[in-house]
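Structures for review follow.
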Structure 1
Amino acid sequence: MAAGGSVTISASQQRSLGIATQPLAAGQHRAQVDAFAKVLDPGPLAQLNSDLLTAIATAAASRAEAARAQTLSGTGGALARKDAEAAQAQARSDALKVELLRQRLGLEWGPGVARLSDARRQALIRALSNGAAALVHVDTPSNAGQAGARTVKIDVGSDSVTGQVLGPARAAEPRLQSSGLIVEVTGKSAILLSVGLTQSAHIDTGNPLSGVVIKRESVLRYEGSLWAYVRRGGEQFERRLVQDGLAEEAGYFVAKGFAPGDQVAVSGVAGLFAADLAATQAR
């Protein structure tokens, strides 16, 4: 581990160098697993859903017809018993077709999609058709990070969008030995996810780490490592290693080496570093 250093700066020098500090606040970082995302063609799902809705309507009609036939047959109506039995057989056949199509949803699109209510699935397909949603197949080598995953970040250009995991997929990615996840992306960026597009992605493992976030302006690079200055008393500053820092939008998350409440320099860092080097060379 690289050794740090320390330097003493008087109050007047601190004002001259524009040195200011801020206390670190406690924070959390959710570990992520890198993944690959491929945008799926929603056409087969739309066709299967249309077939299912048609079958549901047909089954409802035949069930009602069978009920009427049974009533007429039981009250001595003109309808022959064989016609009533035929109506009941048709109702059973139509009900089995609905069950088969529901099973196909699970077999082809996974249990997450199969569990959606008819209304929710219809709303999803409507959103897919107008570009307000996209379905993405997300894979990782040997299924790493997939168990229990709830959200996935998918890179789109220089930004990323967050998708909700619907459930495991049924079509595996043989090269990665990955069964994969079916992820739903909604919002304005969904229109950018064209069918067949392959993007990098990041699975949120759901296991947060506790630590602090050090602002980017507090961090400097020296001898191949990242450092930040922590005030130790009124005039002393310690250069401390930012060990295993995880880059975030606001800065670097660290789980060790720093603690909430540490007063870290947020301005005048270059002046601190110059004074630190000068003091080190003078020793």
Structure 2
Amino acid sequence: MTTEENIDDSSAPLIEHLIELRQRLMYAVIAIVVLFLICFFFADEIFNILVIPYQQGAGTADVKFIFTALQEKFFVDVRIAFFGALFLGFPVIATQIYKFVAPGLYKNEKGAFLPFLVATPVLFFAGACLVYFLIMPLATSFFLSLEQTGGDGQAEISNLQSVRAYLDLIMLLIFAFGLVFQLPVAITLLSQAGLVRADTLAEKRKYAILGAFVAAAVLTPPDPVSQLGLAIPTILLYEVSILAARRIEKRREEREKASESDSTDLTSS
């Protein structure tokens, strides 16, 4: 067999993988585009849902938003649609990734991969719910408490919220909390791959706590409610990750002992 034939044979599987990847990407893009159009049509309704935490923090349903540029509301609707499409389309994207990777996995590897595929959107949704039902109302209440009524020589300082500024804030918090809530998934995968150990994670706990507060300071607005609301769950998730890593190591040791026992039995027989 010539060198040219060897090159042709080795390139055929690569081309097949690229075709499969293109197909999976097309399915994901089509899903995102369809969801984008649907969300754009219902952009006002979605924004009104996102406003509910602000209303709870303000203590009234009678709230007012403004836009200062003629095109601002249109681009806000576009961002809402894109945000909604990514949020709703994540299961489709994750499924396409799994279908692309699954043929190259063993049966036990598929079984190990599926829990992470399920846990990722569930944890992201949990982080988003924490923002929606707790952090955003508390942060809104904190910021609105800084308003100042006029009179007696005092200037009136009142909040007049921009639709874009509010959308940027709540989207930032949702994505920040959603990503931070992926910590157990990331550390568990690293532990399963043998790249990190539970003892090492426990030894570096103080650095993880410091990193959690630094990340909270960077990713959230400069108020104690949002920062503590992100830092404390991050630390708790880190502790959960240590427990998950210990469990994985224990199972690995049990498998190794079982394998050694089987080898010993075969040798003695």
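If FRET efficiency 1/(1 + (r/R0)^6) of positions 59 and 211 (r between Cβ atoms, R0 = 41 Å, to 0.05) is computed to be 0.70, which of 1, 2 is the source?
Working: 1: 0.15; 2: 0.70.
Structure of origin is 2.
So if we calculate relative contact order in percent (Cα under 8 Å, 6 or more apart) for every structure here (1, 2), which label has the highest result? Before the final figure, lay out the partial values.
Working: 1: 31; 2: 19.
Sorting by relative contact order in percent (Cα under 8 Å, 6 or more apart) in descending order puts 1 first.
Where does the value 31.1, 114 come from, among 1, 2, when Rg and Dmax of the Cα atoms in Å is the thing being computed? Please report the intermediate quantities before stating the final value.
Details: 1: 31.1, 114; 2: 25.1, 98.
Going through each structure in turn, the value belongs to 1.
Compare distance in nm of label points 7 Å out along Cα→Cβ at positions 19 and 179 across structures 1, 2 and report the one with the greatest value. The partial results should precede the final answer.
Details: 1: 5.7; 2: 3.7.
Between 1, 2, the highest calculated value is found for 1.
Name the one structure among 1, 2 that distance in nm of label points 7 Å out along Cα→Cβ at positions 123 and 163 of 2.0 was derived from. Intermediate results must be reported in sequence, preceding the final value.
Working: 1: 2.0; 2: 3.6.
This figure was derived from 1.
Out of 1, 2, choose the structure whose coordinates give helix-only ellipticity at 222 nm (-39500 (n - 2.57) for each DSSP H run of 4 or more, over all residues; to 500) equal to -12000 when calculated.
Source structure: 1.
Tell me which structure, out of 1, 2, gives 82 once volume of the Cα convex hull per residue in Å³, for residues 171-226 alone is calculated. Before the final figure, lay out each step's value.
On the way: 1: 229; 2: 82.
Structure 2 accounts for this read-out.
Values in this text are rule-based calculations from the coordinates and carry no lab data. As the structure is a computational prediction, the values presented were derived from the model and not from experiment. Cβ atoms are built from the backbone, for glycine too; each structure is taken alone.
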